[in-house]
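These notes open a run of structures that come right after.
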Structure P
Amino acid sequence: MPNPKHAHERRGAEFTFDGSAYLALVQACRQPLSPDAKTIYAPSFDHAVKDPKENDIPIEPTTRILVFEGLYLSLRKSPWREAAELMDEQWFVEVDMETARSRLIPRHVKAGIASSIEEAEKRVDENDLVNGEEIMRDRMPVDEVIVSKDDTKWSPEAQGLGK
């Protein structure tokens, strides 16, 4: 990154992802199946670890259905657009900003991204919601939109599972 400090502050913004590597992965997965096809490896990500783990998820040559999940997969911007155009279908999970905020703040504290609620609120307001607004503004048309809503009947507490 040209400016590592800025990239760290904006961690999670589109420019902090390796979009070219993602496009190369999708292109590799779109190759026709053949008897001599090799296993492809994709990175994994864990918020608590904070960085991708390269070559962590094997995609066997016999795999017929792949589901890609991520923030920028329908962004109308290169290289995300080119990767999106290779998909058979695109679904988008839409979350209103207030719900996203209420979910992100405790997640940031739990994962150690922020050391306090106040620090998490600042990060969410100045970074995550800015990223979300970019996605909503610059998203390509998709095949399905799923609206994510909290349904308290399905909460762990309502199911007798505790928290």
Structure Q
Amino acid sequence: MYKHFDNFLEEHIAQLIDFQMKEVKWQYDYDSKPNGTQKHWHIFCGHNIDECNLNGYDFIEPIWNNIKNIDSTLELERAYLNAHTYGIEPHIHRDDGDVTLIYYPRLDWKIDWGGGTAIYNDDVTEIEKHFVNKGNRIIMFDANLPHQAQPISRLCFQLRTCIVFKTNRV
């Protein structure tokens, strides 16, 4: 299962989140693959919305509230912020949990900058679905599907940012 929702949030809320994401103090040291060499910018927000709010990431709560509106069976396991730049090549991977949701906050993102998300078939020989990085879009897919953040174009001098929600069904 994979799908997307455009204009996921009301415009003024999307603008606030876009602004907040540009103010974040990013940490470049995260590698989701043990002993890997593909580091990227990453910030852990929390295991639940209360923890996210206490950690200063209250701006993601409206996203979570809308997620619950589209699927009330989801329970948040963790939320985090990711960022990539040109030259960082993310690896193909599968997530823990049941459902992954990725929100693209950059309202000024240009399509020729790349940075979408590819979902692969089970044996990772073909891209089954490609989601373009588009501001105020959220994508939702089964966490066990192989996927990869797509590379950023050399034309882009910006961070490709996203807000990730790892969830389980209750």
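From P, Q, which structure was helix-only ellipticity at 222 nm (-39500 (n - 2.57) for each DSSP H run of 4 or more, over all residues; to 500) = -9000 calculated on?
Values: P: -9000; Q: -5000.
The structure behind it is P.
Out of P, Q, which has the highest value for mean count of other Cβ atoms within 10 Å over residues 48-55? Each step should come with its number before you reach the end.
Details: P: 11.0; Q: 15.2.
The maximum falls on structure Q.
Could you figure out which one of P, Q the value 29, 21, 18 for semi-axes √(5λ) of the Cα gyration tensor in Å was computed from?
Values: P: 29, 21, 18; Q: 21, 19, 17.
Working through the options, I get structure P.
May I pose another question? Taking relative contact order in percent (Cα under 8 Å, 6 or more apart) as the criterion, which structure among P, Q has the greatest value? Intermediate values should be presented prior to the final figure.
Working: P: 22; Q: 30.
Structure Q gives the largest value of relative contact order in percent (Cα under 8 Å, 6 or more apart) among P, Q.
With FRET efficiency 1/(1 + (r/R0)^6) of positions 24 and 120 (r between Cβ atoms, R0 = 30 Å, to 0.05) coming out at 0.35, pick the structure among P, Q it was computed from. Display every interim value, and only then the final one.
On the way: P: 0.35; Q: 0.55.
It must be structure P, since only it matches.
Shifting gears a bit: If Rg/Rh (Cα atoms, Kirkwood Rh), for residues 112-151 alone is calculated from each of P, Q, which structure is the one that comes out at 0.97? Present the calculation step by step, with values, prior to reporting the outcome.
Details: P: 1.12; Q: 0.97.
Answer by label: Q.
No lab work stands behind these numbers, since they all come straight from the coordinates. Please read all numbers here as calculations on a predicted model, not as lab measurements. Cβ atoms are built from the backbone, for glycine too; each structure is taken alone.
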